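Values quoted throughout were computed directly from the atomic coordinates according to the rules given, and no laboratory measurement underlies them. Quick caveat: nothing in here was measured; it's all calculated off a predicted structure. Cβ atoms are built from the backbone, for glycine too; each structure is taken alone.
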Structure P
Amino acid sequence: MMFSYYIALMKVFNPHTDLAALRDHLTQDAGRRVVCYCAAWCRTCDAYQPALEALAEQRPDWTFIWVDIEDSPNWLGAEDVENFPSVLVQDRAGTRFWGVQLPYIEHLQRLLDGADSLPVQHDGPGRVDQLAN
């Protein structure tokens, strides 16, 4: 019971610290996922993280995941991240966006608002479901 309560409170998952909870959540979510790739040493990421957490609270229909590329390099698949924040947006159809986002949360909000109309891409780290395993 406490475990499911913890999942309900969690807004942004970190696979390095929350992998079990994230895996459980992915089996129940709507398949709409945002993965923000950052690094602990990146001051831009430090400033961006609170805005991402606030956006996650406003968008409970999306699963938000914060990946430190040094703690969880397997979450990149064969991809490299050269600039931060880099963002992966997926739904059940596939990857809708993979690339660098300017560190303004409004840009990500607009991206999510129009995600359904973006074409499915074949680049990016891979399906979030598979990255979590």
Structure Q
Amino acid sequence: MSERMPVSGPHRIYVDATPSGVGLDVSHWLHSVLVSLAELAAEDPQSVVDDLVEIAELASSAGAQGPDSHALHERDARVQALIEQVAGDGVIPVHGGQVGALAERLRRLSLPRPVPGQRRGGGAAA
């Protein structure tokens, strides 16, 4: 396991510093989600396409109807059902010592960092 990758499985999670905090790279998990979606589509392609088109239509309708529309609630319910099918309820498991490694990496990256061009000791650069 590297410092950048505190979680090596079942899905790798990478953590990088950003100017305003951290970025969590969960592309390995997303890869698994897309493979699961592709497998579902291989089993019943028309059903998957129909579900995705319906979600898109509901999203469009929800945009026109506002934040508390029936279309919005129906879209969210259909998206949640699809997530449950292909993405393990949308939860990325982190086990054992990797929990501590992830927490430690996040803690270290949350510490104040010097601004580029700023000298140590707080004085202005000459």
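Computing Cα Rg over 2.2 N^0.38 Å gives 1.52 for which of P, Q?
Q
Of the structures labelled P, Q, one was used to calculate helix-only ellipticity at 222 nm (-39500 (n - 2.57) for each DSSP H run of 4 or more, over all residues; to 500), giving -18500. Name it. Source structure: Q. A value of 0.95 for FRET efficiency 1/(1 + (r/R0)^6) of positions 88 and 104 (r between Cβ atoms, R0 = 30 Å, to 0.05), calculated from one of P, Q, originates in structure P.
Assign the value 11.0, calculated as mean count of other Cβ atoms within 10 Å over residues 64-71, to the correct structure from P, Q.
The read-out was computed on structure Q.
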